[in-house]
Structure I
Amino acid sequence: MEHQKYERTLVMIKPDGIQRSLIGEIVKRYEQSGLKLVGIKMTVPTVELIEQHYLIDPEWRMKTGLKTIESYKKKGAKPPSEDPLVITEIILGNLKKYMTKGPVVAMVWQGMHAVGIVRKITGGTEPLTSSMGTIRGDFTIDSYEVSDIDGRAVRNLIHASGSQDDAEKEIALWFTPKELIDYRLINEAMLYDAELSGILGQ
């Protein structure tokens, strides 16, 4: 079995993150955790690419719709529909408009528990309910309620893969194998070397 230090995940800084000049801050947060950046590119996605991206998980529409309905009910609000597929049809349409309005930065991060670590640093999908200390909790203020009133996607700065399976599929969608660099960082010894050998020069 491959060591968990080789786990990879996709992160995408969305158009609002680019326009608010947060690229450096976002990269810094992941880098400081000990993850390694192995691929990065800036691009303006097509509508087709965004649709492929969000529908890469066949359960995305149902899961996202149910999560949205539950979020409304927790706040004592009425969801736009009780049908999760109706809700996600609206969400997907808004995402296509939002994600093609300007450049995005797609990145691949590698390291132990990469998917989980990135999601922890990123914070919950809705900025309003994201914990302080996370990227979304610290740097943006949007909510599902306001985005629905405005008829747009929630502006939450980042996409982060939801699982290892999603990460593998998303990475293959956004990057060719040649665009991912296999290299060693000196500080990886501190993270992964069981013996911590060589620190005292012996």
Structure II
Amino acid sequence: MTRGRFITLEGGEGVGKSTQIRAIAAALAAQGIETVVTREPGGSTGAEAIRTLLMEGQDDRWDARSEALLFAAARADHVARVIRPALERGAWVLCDRFVDSSRAYQGGGGGITDADIMALHGFGSQGLLPDRTFLLIVSADEAARRLAVRDAAGGDRMGSKPPDYQARLAARFAEMAAAESARWRRVDADASATAVTAAIMAELAEWLP
């Protein structure tokens, strides 16, 4: 049986990852491809329990090292129980964030070294990386507008990080995308949702039936 494809969407807060994952899943399903839609932190029973610890409470509830360990633990369970089994049976896995978010948030935002984050990933998740990662990029004004809407509906710890943290986050994502261009694709997410979906699907065309 052919192994499935592992696709992740990354970016700062308010870039529209959830909207795009739903649209991509629908487009793949229309072509007869089994898709598993999941997210991080979370995606499995154990990981969802850790998600509650990570996403609730005050901004300073955890320091960067504690966050990195919690994210790695959640990811290890998620990979073992959901992602690898799906890929092995030939399904496509669409994940809202993965290890690159740890590299950006706890790395670029929190100051943990990339080597330390990837060492945790190597141990916990056996170094699994996506086949393709899409970096959704929005302008600062658009991101602020979307976050204001989201916060009005009830935000979370990550969305409440200060502007200087968000700036470091964006810079780190851009740096990773530039350094690992074979895996990453940059997408202008200021465009309409349908245009963003079309751009992503075009980048997946080589693997489609």
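All of the numbers you see were taken from the coordinates with simple rules; none came from a lab. Predicted model, so just to flag it, every value in this text is computed and none were measured. Cβ atoms are built from the backbone, for glycine too; each structure is taken alone.
Here are some notes:
- For 2.1 (distance in nm of label points 7 Å out along Cα→Cβ at positions 51 and 99, calculated) the corresponding structure among I, II: II
- Structure from which 33, 18, 16 was derived, semi-axes √(5λ) of the Cα gyration tensor in Å, options I, II: I
- Source structure of the calculated read-out (helix-only ellipticity at 222 nm (-39500 (n - 2.57) for each DSSP H run of 4 or more, over all residues; to 500), -13000) within I, II: I.
- Comparison across structures I, II (criterion: distance in nm of label points 7 Å out along Cα→Cβ at positions 123 and 163) gives the highest value for II.
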